[in-house]
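Heads up, there are several structures right after this.
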Structure I
Amino acid sequence: MKKYFSLTAIIILGLILRFYHNTLVSLWHDEAFSALLIRYPWKEMFYRIGLDVHPPMYYIFLKFWHYIFGDSLLSLRGMSIFFGTASIWAGYAFVKEAFKNERAALWAALLIAVNPFQLQYVTEARMYTMGAFFALLAAYFLVKTLNQEKNLHSDESLNMPNLPQDIRFKRSVLTNYLGFTLCMVVIIYTHYYLFFTAAALGFYGLIFAVYHYRKNYKRYVPLLSSFIVIAVSFLPWLRTFLFQYRQVGAGYWIPPINAWSIPATLWDMLLAFGRDTSKGSTRILLAIITLFSIYLFYRFLKKTESFHRWLVALAVIAPFGGAILFAVLARLKGSSSSVYMDRYFLFASMFYSIALAVWFKEIKVKKLAVSLFTAYALVNLFAFYQYWGGLDITARPGMAAAAKFIGTNAEPATHHIFVGTSYEYFNYEYYEQTYFPTPEKPLLYTGGRADISQISHVEGVALLANTNLVPNFAQAVKPGDTVWLLWTNGFGSSKPEVPGNWVQVDEKGFADVRPWVGTWIVVTEYKVN
């Protein structure tokens, strides 16, 4: 009963931290894409997903979620909170099954609960916490069924194949393989970076089989059958995936990976304090964190007895290996592009926290282990406090305040609302449709582009129609009209140039935190002469 009390307390703590200030951060471009996409009918939603760069599973889940809870900001992020909190339980279940240690399982759950890197992404209506949960759940089902198969194999080798527990195991093995297969299908349809995690889990399953069963190929059949089902499940999406892959290759906005990318991500996974990689002092700290991470996994692999330690290591290493491989292939093609963003490593971060928890537990001096673990958990909480303090969220209401300002002041007929960049158009559209309606439909200024075929996927063309566009300011208004121009300094944008007969009446700025602290959403009011 005590263990359930401890786990429940940890989950409640994690839930409280995930709700903290959650909806005070204005919804931003990526989240708005999620929010607006699920409002389309199913058939059109799938068509528009195909025009983007992500697989469909997250949007499927979110659409069902919004049928129940609506599409308020709390509801949209509520699904991220749900999966982020569920990951605490999944981490506990995985560690308990893989390492057969209650303390390590509880410690892993607590580290997942308080890790600020993981907490950060419950404030986004995106697929990251959902993918992390199902990755952990897939790992849990895999180790559970591998453990049961190993026990069955041991009993059969002793000529005791029909023990009561073995009969239960045979029934459970099928259930767990089914759970593993379904979770693997979910993750490869949730985010393409989870292909690396799926590959790590599958490769580990083969390593386990080879190590324990050698040439007893009959034992490989269930695992290989699962692989076949997973591969076949992706075939209906393969054509769309190839289109999206070519689209990404044709133009992508993510900066190239550099020498400090991986150390900075390790820093985020371990501590998540703010960092500036251009500073020499920060680079020294990043180098130390990288060396510590190498030491951590060396000790983790050396001192942990469970064979499943290799699964944890592979789940952390595989995404980094995949990112490096992608960068190398791009270089061979003469490109410097990469697909490397810190948030793509949230899936690996869960397993990093697990390795850390198990490592703490393996320290032989109990008081030292407890002291180090407690200190690290407190550092995580302090980093979480620092993160929110740095955001100063009450002074940065962002798009929510800008949309309210326009909604309060815009009048029908002669008032027009133009947004200067697509990177703010969708989040403004969400607030306008959901909370602060205006008499006139907001339009996106495109600087002469009259057709959506001229707009890139990066700008969110999947959600646009020609009727959303205003290519030319002068042709969209007449003398005597009022214009509300919404623009930003984020995403490399600036204030659009307006016709000479527009006279500025007022201008009001609203600080925001996304895409980065220092972003401003500005509303400029003009009178057309």
Structure II
Amino acid sequence: MPLDAIFITELVRELDERLTGSRIDRVHQPEKDTVVLALRGNGGGGKLLLCFGSGSARACLTAASYENPSQPPMFCMLLRKHLLGARVTGVTQPEGERMLLLHLAAFDELGESVEKTLAVELLGRNANLILVDGSGHIVDAARRVDGEMSPLRQLLPGLLYRLPPKPAPGKFSGLSPLIRREMEWRGLPPVPESLEGMERTPTMLVEDGRPVDFTFMPILQYGPGTESVSYPGWSALLEAFYAEKDRAEHLKSRARTLTKLVRSAKNRAERKLALRMQELAATEDRETDKRRGDLITANIWRIKPGADSVTVEDFYEPDGPRVNVPLDPRKSPARNAAAYYRSYTKKKTAREHLTALIGENRTEAEYLSSVAVELDRAQTQSDLDAIRQELVRAGYVREQKGKGRQREKAAQPLRFVTGAGLEVLVGRNNLQNDELTFHTARRTDLWLHAQKLHGAHVILRCQGAEPDEKSVYEAACLAAFYSEGGQAGRVAVDVTQARFVKKQKGARPGMVLYTDQRTVMAEPKKEI
């Protein structure tokens, strides 16, 4: 992310204005790479978030609440010892550096006033938080760096604190690659001086409703597909961006857990299916066993004891060809015939049983594939909660007992309106698909679903009238977009009235049968 020197310059100005004169009231370390300072007084203050994690390094004022560990980490205890009660005398930025310095007036063990500095280095993978005393020596660092880790710069207690190494001559580190590309796109020289006089505005880049980047100026290089959204402050921008980023990462993590579970269950069902298909194939010669038993019985008088085969006329064939029937020489002719009959009966019974099991395995694999599609489409925590609850009902996940986290309110179906003003409802998951199809939809409403693909049930509310074809097409495009074929060019979508959609007894959520359909070729375009 472009948390470059120019962005930090503006951020430091804001923090200096807000924090100077306030005192540190509390120090917490909710995560190993996150420290929160609670400040009060002088009409300013608030909570200062200092994050030094790789990929999420930042310093900003925050209104969020964080859950603290029962036992504070050692670095947190050290910060409390040195910083509680300290007054912020200023926030500065070394020229051109991706870091800020929090200057503090604190007290030592004897109650004497001393100066301390909290260096917040926002250097990507090398981000760090370092406490420095008044003489410029390191008290401690969140991430200690010894000589083996870096021969150029060590960060250890007692060593003199030095700023990060300067970039090589001719290489300017104050601008992010995003801004360099923007300067080139606008036809401006990509040097710091070209930014002087430009209005600097906290800007978030939003694509398809989701934040993708942030910077200190509107970005034009991506065209109309990416929107530049202005924020009232630099901390507000960082808070909003990372709140959404953290939410998305948490959602992705939760979805990954469920996806792994569903994938394992699906693989297990497919392995069972393949094994039972092999077993079913082994029953294909059952009629041959019955025929051999009949041929032995019809020719039992001519079979000599101890024979390992007999050649007889096959009366099942019109021309009566002579065939060889294998025998077990240890058995009498009658027992050989009985053995073939038993094999026939066993294979016939196995076939009937295997056919039912194979049907169940196929249904299970299809159902789990549909759940995997749901997980790909999940956009909120409530979507994941609904899918988890569906898997609980299906027996794939155990119900979580105890108080735990309060479940979010179930999300409503996606709602759209066609150009003609007709309402279209789209199910977010299989349970919601069933609810829409069998409880929400009226008998004459149109029901749409991507043909032979997993996806959402879509209901076009017709208000008892015949809908216009454009509305039907728009609803079909939604059914295509919210399906397994959402990335395809064209998708076949079946359309029928809701009254023609049925559910078999015991069928899995979202799995239905339907008749009287017609097919519409639709384009799964997000614009529609």
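Where a number appears in this text, it was derived from the coordinates with a stated rule and is not lab data. Quick caveat: nothing in here was measured; it's all calculated off a predicted structure. Cβ atoms are built from the backbone, for glycine too; each structure is taken alone.
Each of I, II could give helix-only ellipticity at 222 nm (-39500 (n - 2.57) for each DSSP H run of 4 or more, over all residues; to 500), but the derived value -11500 comes from II. Distance in nm of label points 7 Å out along Cα→Cβ at positions 286 and 398 computed as 4.0: which structure among I, II? That value comes from structure II. Here Cα Rg over 2.2 N^0.38 Å was calculated and came to 1.07; which of the structures I, II was it taken from? Structure I accounts for this read-out. Across the set I, II, FRET efficiency 1/(1 + (r/R0)^6) of positions 262 and 438 (r between Cβ atoms, R0 = 35 Å, to 0.05) reaches its highest value in structure II. Between structures I, II, the calculation of relative contact order in percent (Cα under 8 Å, 6 or more apart) yields its largest number for I.
Which structure, out of I, II, was distance in nm of label points 7 Å out along Cα→Cβ at positions 238 and 486 calculated from, if the result is 4.3? Matching structure: I. Of structures I, II, the largest value of mean count of other Cβ atoms within 10 Å over residues 78-85 belongs to I.
Taking mean projected area of the Cα convex hull in nm², for residues 326-365 alone as the criterion, which structure among I, II has the greatest value?
I
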